[in-house]
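Novice: Multiple structures follow.
Computed from the coordinates by the stated procedures, all read-outs in this text should not be read as laboratory data. The structure displayed is predicted, hence computed values, not measured ones. Cβ atoms are built from the backbone, for glycine too; each structure is taken alone.
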Structure 1
Amino acid sequence: MLFVPFIVINLVDGHYRWALILFILAGISDGLDGLLARHLHQQTLLGQYLDPIADKLLMSTLFLVLSILHKIPWKFTVVVFSRDASILVASAVLFAIAGLRNFRPSIFGKANTLSQIGAVFFVLLLALEPARWIWIARTVFLRATFIFTILSGVHYVFLAQHRLRVEQQATPAAPTRAHHGI
């Protein structure tokens, strides 16, 4: 999360090289943090919640800023934000009504994250080096982001419905007024 404001400042100032360097450093530090936490058995519940929030904050912020700067078409940013907002609201509702907490990322969610990272990387690289192969890579990753964002969102809905059904079947139904003849 510490990298986000500095990446944004560099983007707004047109310093794409520094923004790219900081983006890469943010990715390396996130990867090392996760690796060390697992390797040293230092994983915490707080870390399990904060890590994906930090990742989403970084990616969503960069998609938004890069759209404002006309580097990413708005349709990609709208899809990314819509999915993330929907998942956040659905998670809050499922926690509130059923106490469901554990929503591990699916294969589609992981593919979505990877495509978003690739998209931002190649968008920033294209701002520095307008080569055709970079433009192609940027386009491929943006389209993959669009597809995986939708797939992971739909998959998340099915997983949440399944988990809610399983939870309801595991919890005995409380008697209702109809059962008591009222």
Structure 2
Amino acid sequence: MLDAPVSGGEIGAIDGTLSIMVGGDGAALESVRPILAAMGNPDRIIHIGDSGAGQICKACNQLVIGGTLAAVGEAFALARKLDVDPAKVRAALLGGFAASRVLEVHGERLLKGNFKPGFPARLYRKDLKIVLDTLTEARVAAPVTAVVQQLLSALLAQDKDGLDYSALGTVLTDMARVE
């Protein structure tokens, strides 16, 4: 048995370029690698470790996405509040160390207000609970994830659970009272 969660969102699934994080026996992975390659980028099928390691990697993935998305939302709120064009901020950041797929894809969603669900916020709540439970079990402090959880709770409290989870960045612009 292998655990093989994926990352890459709807775009990666449609394009067959998902990153696949595999936990379990290495020989078992090699026997199914051609099947996984039909869904994902062959160079991004990564054997993480023993059974369960793929799920731990997925929790780490969701943690990084949430923290980065919150930071992007906060950066855009700051730019807007000080009358700086967030689209130009995004363009500049994409050329430096702040560049990321979250800034690229979800940053564009935030700028355009396009929250057509690729991954609905209500499903991210489930993933974030897994992250928080895993952090708690491992006795790892979780201040960043706790903030992301509060932002997500605020989004869901506004009955926006059907929007793409990237809409959690709007909570910060709402708090800053900018459009």
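Novice: Using distance in nm of label points 7 Å out along Cα→Cβ at positions 38 and 150 for the comparison, can you identify which of 1, 2 gives the largest number? Working shown, then result.
Specialist: Values: 1: 3.1; 2: 4.7.
Once distance in nm of label points 7 Å out along Cα→Cβ at positions 38 and 150 is worked out for each structure, 2 has the highest.
Novice: Shifting gears a bit: Any idea which of 1, 2 comes out highest on mean projected area of the Cα convex hull in nm²? Numbers along the way, then the final one.
Specialist: Numbers: 1: 13.2; 2: 10.9.
Across 1, 2, mean projected area of the Cα convex hull in nm² peaks for 1.
Novice: Turning to a different aspect of this structure: Which structure, out of 1, 2, was helix-only ellipticity at 222 nm (-39500 (n - 2.57) for each DSSP H run of 4 or more, over all residues; to 500) calculated from, if the result is -28000? Don't jump to the answer; show the numbers that get you there.
Specialist: Working: 1: -28000; 2: -18000.
Label of the originating structure: 1.
Novice: I have 16.6 for mean count of other Cβ atoms within 10 Å over residues 134-141, calculated from one of the structures 1, 2. Which structure is it? Provide the component values of the computation, followed by the final result.
Specialist: On the way: 1: 16.6; 2: 10.9.
Label of the source structure: 1.
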